[in-house]
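Computed from the coordinates by the stated procedures, all read-outs in this text should not be read as laboratory data. Only a predicted model underlies this, so the values are computations on that prediction, with no experimental measurement involved. Cβ atoms are built from the backbone, for glycine too; each structure is taken alone.
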Structure 1
Amino acid sequence: MKIGLVIYGSLDTPSGEHIYDQMVAGRLQEEGDEVEVISLPWQSNYALRLADNLAEETFERLRDASFDLLLQDAVCHSSLFHLNRRLHKHAKYPIIAIVQHLRSCEPYPFWQSRFYHEVERHYLATADGFIFSGPMIQNMVEEIINDRRPAVVACPAGDRLGQTSTREQITRRVRENGPLRVLFVGNLIPRTGLHILLDALIRLKPSSWHLTIAGSAAIDRVYARLIADLLQTNHLLDCVTHTGFLDSSRLVIRYASSHVLVSPSLYEGFGIPCLEGMSFGLPVIAGTVGAIRELVTHGADGFLIPHGNAAALAKHLQVLIDDRDMLLGMSLAARARFDAQPTWEQSTGLIRRFLQAWPDQPV
């Protein structure tokens, strides 16, 4: 098959959505399919992304392409919702949207969320079929467009890094003396909620924890400056290590040496770093908004906190600081939860079979 894939930036961009796209594209290419990546420029300004719909160069490139299928990461919805309608009049191939995240579900003022909802609704209505990262996002999309179209649910996996921690390694790590080693994996943008984690840690004794922040500060420099000011003002610099973006080998080291992964995201489509952390036996503390509830069982392999509730987050961290037996039990449960998740080979194989069967039947 000859397949087009529309994304923002490059497949190497450090985000969960891009990891998913990268794994799908890689599997298709391994099976002998030709994948052409159509890269749209990333614009932090939403209005500028809307203007992409009028870009004749992009339209002509897609119109004239001889794809069997066109995959689109739905993160690009604002750049495609009108352009797709034009494509339907000229292109013969179907458009399949990869949906991992809905912007309208993020915590914006009502009028703003409503606007995003309408743009997403118009975009989703242009898709002939869908690849969903989980059943929750599938239900939400089908409710938005009031329709059920050919689709496959292929959950993200956590085995991308090729390494995990054994039961013995997890036990040894938990039993070590010293502060609770907290890990945050995500870009420094408001949605990932690092400020909430810092608000929680400020409430705890500084010598009882150490935080590692693994993520790029270059995407939203205003927010990154806010985080730097919080660290400086609250005298946390000695308790925090900011590594910046980590490649796979260095990320493995951080997963393997930490005790708990915290993802206080204001909205999470799934949370691939959470599952990767679980493969190393890290309990996950995350917010209840979004599909993370499909991964974390409260009180078993992690904790779920109310939206933006730093006090609740601090309480759960304190429990793990005080009770290493509980930390061990939750760490082993997190590792077991990872074992129950499909692998990338299984999930991407499901996607390829779905695409091969188009348009006869969904898998």
Structure 2
Amino acid sequence: MAELRLTNLKKRFGAVEVIKGVSLEIADGEFVVFVGPSGCGKSTLLRMIAGLDDISDGDLFIEGKRCNDVEPQDRGIAMVFQSYALYPHLTVYENMSFGLSLKKTPKDEVDTRVREAARILKLEELLDRKPSQLSGGQRQRVAIGRAITRKPSVFLFDEPLSNLDAALRMDMRMEIAKIHQEFGATMVYVTHDQVEAMTLADKIVVLENGFVRQIGSPIDIYKKPANKFVAGFIGSPRMNFFDVTVTQVSEGSVTVESPSVLPVALAAAGFTVGNSAQLGVRPQNLHLKNGDVLSGRVKGTVLLVERLGSETIVSFETASKEHALAAIPQDLSFDPAAAVEFSFDPESAHLFPAD
């Protein structure tokens, strides 16, 4: 397997810079996920690692070797694309063995590698079929199998599950996780789906507008977002943000309030009295007011209720005309336009500067 090191990588298309100085280390055997909204540069960064896009500035090292000018086929990588990229006139066996045949690999070794990959991916009964005879999930498994047969140092995945339905995405996430466990391979995976990032990654790299906004384990990024963008992007449903004003500052904590948020003290630094700020609270951390009221409270009016059986998603509007969500882990009913009040633990909340 291999380690990767990206040092101040930049990519320009004419005068437009789309990757703006990315530095990153990926350890041998690590599963790293690039995540971010469409257009943030995550696929471009992956293509630069693969050698499909030139590097405008900076350095890329694979296993300690500078690879800026190394041809894609000589980098020891295999890439799985969003579109499967299978040859329609070839069988599953022929698709999986195609790259090996081009390298003039001995036939016995080709057969061994293909059948081993087919066993891992449960494709043994499908080796004689053409892609048109396969489901979407089976086609993606063939594309992954073609990568496995090459025995690469690094696997690259470019949104490989985005063309599948929800049930198949879950199944394929499990397959990819199993492959990582079985091979201990270095994997770099691109997605805009933060659920995929949270469930698959050893390390998440959050990108926005060509910059890295945060690098860390899934739980660290979820619990300790570095800024408002990361806080709003990671987590489903997304984090609520309430406009508040700082009314009191003491050592290690500040007190904030607004027309809809009752005064609450929470750990924060760098604020002064009178500052505008945004209070971030995840929908899962908003609880119906009861006898055990937590010290943070927010009030509003019900707009919409989604009863999902295992939980109830309440959409409400605050006095400041902010739309927010509360995820209640039980089945409840609410009257339309009813006044509601939710409580939250200040330790679960985040405070961000207004700018």
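Computed quantities for the displayed model
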read-out	value
At a computed 0.20 (FRET efficiency 1/(1 + (r/R0)^6) of positions 20 and 164 (r between Cβ atoms, R0 = 25 Å, to 0.05)), which of 1, 2	2
Per volume of the Cα convex hull per residue in Å³, for residues 244-283 alone, the highest-valued of structures 1, 2	1
Computed 4.7 for distance in nm of label points 7 Å out along Cα→Cβ at positions 84 and 316 - originating structure among 1, 2	2
Given -7000 for helix-only ellipticity at 222 nm (-39500 (n - 2.57) for each DSSP H run of 4 or more, over all residues; to 500), calculated: source structure among 1, 2	2
Comparison of 1, 2 by distance in nm of label points 7 Å out along Cα→Cβ at positions 60 and 220 - largest value held by	1
At a computed -0.84, -0.94 (log10 I(q)/I(0) by the Debye sum over Cα atoms at q = 0.11, 0.12 Å⁻¹), which of 1, 2	2
Distance in nm of label points 7 Å out along Cα→Cβ at positions 44 and 100 from the coordinates reads 2.2; which among 1, 2	1
Identity of the structure behind 3.7 (criterion: distance in nm of label points 7 Å out along Cα→Cβ at positions 12 and 308, calculated), options 1, 2	1
